[in-house]
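Several structures are given next for inspection.
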Structure P
Amino acid sequence: MNNIKKINFWRVVLSAIPIGLVSLIFGINYYITTPSTIEEFVVSDGIPKKFGTVTINSSGSTFFVYFIQLGEARYNTIYGKERDLLISKFPHYGNETIQIWHKKGEFGIRQLVAGENVLIEYHPPYWIAYVFFGFGLILLVSSGFYLVRHPEDLFGGDKEKFKKFWKDW
């Protein structure tokens, strides 16, 4: 039983606290670096040359992608509800000037406007930051409670040994 308690203590110190800190920092960083408005993206506009669906096989996975080609650049979306929306509605706007917002150097569609109609509206994915921040916070708080409530587990659960160590220290 002594070794199990020591292992629990060190598992919290060496894995739970670092994972909690990394998750907390990642959540905060993701929240700060995620563009909050569409103005922070690059706009490409023009009349589409080609558009439609294509299946891509990449590293053992199959992706069903809707693409729109403006000039030489090919923009796409793989999100299910956006793809289904474009399959049903975009062919009606195929001859109109469209605007595509995307990150610089990337070809994922963040927002799509055809004529005056917004087909895909940008919503910042803050939920990812909230999940990581919450997970990290819960892990750190529960680890802290464990370490505060059971510091004697460092000595295998022997409270007398812990009290003697604490007095001598």
Structure Q
Amino acid sequence: MRIAGIDPGKKGVVVALDSDGGGMRIHKLGFDSAGTLVWDWFYKFTKDADINLFIVERPRGRGGFTATSTFALGEVCGQVRQVVAQTQIPWRHVDPKVWQEVIHKGIPANRSPKIKSQAAYEQLYPHKPLPLTPRSKKTDDNLIDALLIATYGVLKYGGGKLQRWDLCKEDEDA
């Protein structure tokens, strides 16, 4: 079973994982010049990656964000939800606290969610940084979240076993 985790947003990422640990595919969310999510690449990625289930993070509003930025995030999330629904592949929403509670288990609670996710990534995927693009020098925070959301999906819906993923393939169009 291949499960894709989506961290929505203008810098969002999709990561597809095999539940048996066999492989990983990564792609940035693509937007046109008007800020609209590009359907073509998403559909191609979905078909090429042979995805069986999408897990889409449901972002929550937080203090300190302006109304404009909150609305923009909501707009992007709506586009992601619409495009995922058009693929006719099953999908589930997950609240950040839900997947983080599972994935961050054993990491000291006094750290920020970003630091806890980095620590979880390093524990679960103990290899060199996984770049978002060939020019990237380090692993992107959005990529880490999408990967951990997909990992949560594998644990919850893909058989409940956590494997170590050694085979990493970046989508050619990233």
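Cα extents along the principal axes in Å computed as 40, 39, 33: which structure among P, Q?
Checking each candidate, the match is Q.
Largest in volume of the Cα convex hull per residue in Å³, for residues 41-136 alone among the labelled structures P, Q is structure Q.
Values quoted throughout were computed directly from the atomic coordinates according to the rules given, and no laboratory measurement underlies them. This one's a predicted model, so the numbers in the text were calculated from it and none came from an experiment.
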